[in-house]
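Some structures to go through are shown next.
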Structure I
């Protein structure tokens, strides 16, 4: 058996806030978006590098408050980029964990937690 990539679905409630956080702040790009008609919930895919996330306003697609761990390299540089944006709703930092990783945890406007994880040496 072979398992492939996993694409988390994160619940969102406001398109403008989702774009402000994921695109403007975190630097993801919108790959595609879909809604069945005007005034229907939005479903979209965002990505940055190999990281792909689905964001959904559809009730029942996901529960708010999810946590996603994202493998990362260059965490210090990414933190610098985020701090330079001075986003008023998130002021992330990096934590050295007892299990040997460096992690930066950021909550989105909908209560979902993204944990960017950089493996430690050795």
Structure II
């Protein structure tokens, strides 16, 4: 089987930006050759509240859901191509959720690779 390139970034929650502490809460994966873009998220509430006991867990969950919806073309991303959506989500930002550095890899199955990365880097 031929492996194809993909790009991914870890989605990070930074509940108190002034402290710079973060936890991994998901993975964003884009594979141009297979027209694949998806985000898988997993929020460990205990870890989040350890960093900031006053964190708004519901708001973080809603923001994570919006990342997943953006991958599917929801909201303001409706007219964007997949690569544009990936770059938009992976762009640097100073909010509670941000993407870490973009990395590359090779895979035969982007969806399976996304699940593998979530298990490895988030859960």
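Ranked by distance in nm of label points 7 Å out along Cα→Cβ at positions 4 and 60, which of I, II sits at the highest value?
Working: I: 2.5; II: 3.4.
Once distance in nm of label points 7 Å out along Cα→Cβ at positions 4 and 60 is worked out for each structure, II has the highest.
Can you tell which of I, II yields 25 when relative contact order in percent (Cα under 8 Å, 6 or more apart) is derived from it? Intermediate values should be presented prior to the final figure.
On the way: I: 25; II: 37.
It must be structure I, since only it matches.
Out of I, II, which structure matches -10500 when helix-only ellipticity at 222 nm (-39500 (n - 2.57) for each DSSP H run of 4 or more, over all residues; to 500) is calculated? Write down the numbers at each step before the final one.
Values: I: -3500; II: -10500.
The structure behind it is II.
Only the coordinates and a few stated rules stand behind these numbers; no lab work does. Everything quoted here is computed from the prediction, not taken from an experiment. Cβ atoms are built from the backbone, for glycine too; each structure is taken alone.
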